[in-house]
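Next come the structures, one after another.
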Structure I
Amino acid sequence: MKRSASTGRIEYGRIIWARVADRNGFVKERPAIIVSDPADAHAGTPLVIVAITTTFSDPLPEWHVLLPWNRDGRRVMTQLSSRSAAVVGWFDTVDRHDVIEVRGTVPAKQMGRIEELMRLWYAAKEMDGNQSDLD
């Protein structure tokens, strides 16, 4: 799906569309949340993102955060038009020039939960001795 480039600001907590690989290496355009602070990054430093999925079970799986959505994405600050969840642990990096579109913003409540799960996820990885393994 070809999307037009957006002039929205690239900043922490924004939802972007970018080409992101899944756990099997299949790359497709998908929404993701910027979880690094672009202001802290040097011009050539990639953005760290958490992928967003529309395929998940009910009840919500561990490490997932349900995001606000509406069939008419213009009616919700995330601008997501289908049931979606952030997948903490599905990290990737994206170069700024590879951002296809800047869309909505994750509300503070959900961003706080994502941050909490990220701290827990990294702590668990550190305890396992796999802190560098982002899969």
Structure II
Amino acid sequence: MELFQLIAVGITGAILIVTVKQHKPEIALALALVIGVLLLFMASGFLETILNTLRDMADQAGLSSGQWQLLIKLLVAGYVIEFGSEICKDAGQQALAAKLQMGGRLIMAGLALPVFKSLLTLITELLT
């Protein structure tokens, strides 16, 4: 049922934004941001289920608390960067969106370095 509500709000919001954009483009952008955040809040009810499932998987895989937290940071960063980039695109700023994505990738790569280091250490230990 939540899926249909999400779709209904998204379609209604899109129609509203297109209508407002013809007369007040600056208000349409703000409206798109508000509706986007509303859609995220509507979908956030599944966040607990997702996190619990990921935590169970991490426990089964033997991940430490630090590795688990890093995984969550990377997932959240990916979604936040995508959301921000799409807002830039909605504002007609494709170049800014591309730079936001590039900066986000660099941040995510920096966050992931400890995982790569651990993986390299593990491979080295297995080969020696």
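We did not get these values from a lab; they are worked out from the coordinates using the rules stated. All figures in this text were calculated on a predicted structure; none of them were measured in a lab. Cβ atoms are built from the backbone, for glycine too; each structure is taken alone.
Miscellaneous remarks
- Highest-scoring label, criterion being distance in nm of label points 7 Å out along Cα→Cβ at positions 23 and 119, among I, II: II
- For 14.6 (mean count of other Cβ atoms within 10 Å over residues 87-94, calculated) the corresponding structure among I, II: II
- Structure (I, II) behind the derived value 19 of relative contact order in percent (Cα under 8 Å, 6 or more apart): II
- Given 0.85 for FRET efficiency 1/(1 + (r/R0)^6) of positions 63 and 103 (r between Cβ atoms, R0 = 30 Å, to 0.05), calculated: source structure among I, II: I
- For helix-only ellipticity at 222 nm (-39500 (n - 2.57) for each DSSP H run of 4 or more, over all residues; to 500) computed as -31000, the structure of I, II it came from: II
- Entry that produces 1.71 once Cα Rg over 2.2 N^0.38 Å, for residues 15-78 alone is calculated, selected from I, II: II
- Entry that produces 38, 20, 8 once semi-axes √(5λ) of the Cα gyration tensor in Å is calculated, selected from I, II: II
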